[in-house]
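S.K.: Multiple structures are listed underneath, in structure tokens.
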Structure I
Amino acid sequence: MEIYLVRHTTPNIEKGICYGQSDIGITDSFPSEVEKIHQLIPIHKVSKIYSSPLQRCKLLAQTFNITTTYDDRLKEIDFGDWELRAWNHINQTELNPWMEDFVNIQVPNGESYITLQKRIIRFYTSLDTSSDEAIIIVTHAGPMRALLSYLRQTDLKDSFNIKIRYGEVVKL
């Protein structure tokens, strides 16, 4: 199976805002970003798309005109009480423990990075990877890093060394 992991295009939100599972839109650069993404994937080989249901992924998935399954396991990390707050306005007594151990510490009313990794692994292992088909998975940087960390057998705490730009395509 060929798998094309695709990060959504540039979200329409100012820098410095924590937006995990918030359902925000995309910027005006969407058409040009989509064109670049389409050039990187042999769409004629793709039989199915899986996508996060958040609109920044959903809108991209729809541009392929291929049957798409929306799956909550592909969502970004749930930042709970921190959603749509500026990082520099989050209470330091909440933020510091998470910053010191973001893998295991759960965000207040949200989730930990290890929880995100477990759900993306559940999704990945549910795929029939012995198939000859090609699929696209449209998701977010967090799930992509967590899955790549799992597949490369690297420590999850080191996964932020994997740089993933908006609109990036990673072929597995």
Structure II
Amino acid sequence: MRLLGLDPGLRITGWGVIEAWDNRLSHIADGVIVTDSRMPLAERLSALYDGLIEVIERFRPAEAAVEETFVNMNAVSTLKLGQARGVVVLVPARCGVPVFEYPPNLIKKTVVGTGHAAKEQIQMMVRILLPTSATKTADAADALAAAICHAHHRATTLRLAQGARPAGATL
């Protein structure tokens, strides 16, 4: 199954695409969508929308995993991030791609083993789990981490469902 991970941001939105089958993961692609901070907010959101459409059309993911918003002390920044996150959740949904949301601490705990991992630890573990990835930015690594988190939680849910069924039953 092809999974898209997204790390929302108004200035930089990270994205990463992986293939998951059984308990194996494979890196497909990753990158960032960057908006110009000198542009009006509406144009930046539009650029983010267009960039996400391009990624989804190119890689055709079956599902998307989005990191939930981290709330900071600056209310204006939090509002702008929320608007960008709205676009990040909207685009896959409008393209018919189911969207799953995960808190940052769960993503970190799933990928690194601790919910308070540093960005450098996430990048290192993403490179270990996806050896063919050459993630150059923390935002792309965070997006791949969201996809990895979804792959692991999705697989667990399927295993539990299969274990609860009588022998010989299928999903």
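S.K.: Name the one structure among I, II that P(r) over Cα pairs in 10 Å bins from 0, in percent, for residues 14-85 alone of 16, 42, 30, 11, 1 was derived from. Please report the intermediate quantities before stating the final value.
M.R.: Numbers: I: 18, 44, 30, 8, 0; II: 16, 42, 30, 11, 1.
Derived from II, not from the others.
S.K.: Now for a separate question. Among the shown structures I, II, from which was the value -9000 of helix-only ellipticity at 222 nm (-39500 (n - 2.57) for each DSSP H run of 4 or more, over all residues; to 500) calculated? Working shown, then result.
M.R.: Working: I: -9000; II: -16500.
Considering all the candidates, the number was obtained from I.
S.K.: Quick check: 121 is what I get for volume of the Cα convex hull per residue in Å³, calculated from one of I, II. Which structure matches? Write down the numbers at each step before the final one.
M.R.: Numbers: I: 105; II: 121.
This figure was derived from II.
S.K.: Identify which of structures I, II gives the largest calculated value of relative contact order in percent (Cα under 8 Å, 6 or more apart).
M.R.: Numbers: I: 37; II: 30.
Max of relative contact order in percent (Cα under 8 Å, 6 or more apart): I.
S.K.: Matching task: 21.9 is the computed value of mean count of other Cβ atoms within 10 Å over residues 54-61. Pick the structure from I, II. Before the final figure, lay out each step's value.
M.R.: Numbers: I: 21.9; II: 15.8.
Label of the originating structure: I.
Every number here is computed from the coordinates shown, using simple stated rules; none is lab data. Since the structure is predicted, the reported quantities are computational estimates derived from the model, not experimental observations. Cβ atoms are built from the backbone, for glycine too; each structure is taken alone.
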